1. Tell me which of I, II gives 19, 47, 33, 0 when you compute P(r) over Cα pairs in 10 Å bins from 0, in percent.
2. For which of I, II does helix-only ellipticity at 222 nm (-39500 (n - 2.57) for each DSSP H run of 4 or more, over all residues; to 500), calculated from the coordinates, equal -6000?
Structure I
Amino acid sequence: MTKINDLGIFEKPVNHVLVNEYTAGQGIMPHTDGPAFHRIVTTLTIGSHCLLDMYNPVDLQ
C-alpha cells in the first residue's frame, strides 16, 4: 500500500487492498461495500478489459 499511497492519487492514505482474479464471464454479485471502504472504491484491471455495472443502493426499509 505504501507504493500506492506514494503515487499521490488519493486525498487520504489507502487503508485496504483486495486482489481478485476472475476468468472470462465470471464476476461478483451486486453488493454494497461496508463503511471501511466509504467513500472511494477504486478498481484496477490488468491485462484485459472489464465492464462494471454500478447501481444506486436500494433502501429496503
Structure II
Amino acid sequence: MTNTIKLERAAWKSYFDRVSKRLAGRQAEIEIASLDVGSQIAAKWLTVFGVSYDEKNDLLAVMA
C-alpha cells in the first residue's frame, strides 16, 4: 500500500535532500504524473545518484 502526503512547497528542499540520501546507490523507476500527459514511466530501474529541488527555478532533478 502506498501512502500519499501533501508537502508544502517550503518543505520540498529538505524533503528531497532526505530522499536523495536514502535513494543514493539504489535502483528506482521514475514515473511522471501530470494533468497534461497522465501517468507515464520516464525511466526504468536506474541507479539513483541524487535528487535535488531547485527553489529558485522550481525544478526537481533526479540524477540517475
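No lab work stands behind these numbers, since they all come straight from the coordinates. Fair warning: this is a prediction, and the values are worked out from it, not measured in the lab.
1. Computing P(r) over Cα pairs in 10 Å bins from 0, in percent on every structure in I, II gives 19, 47, 33, 0 only for II.
2. This figure was derived from II.
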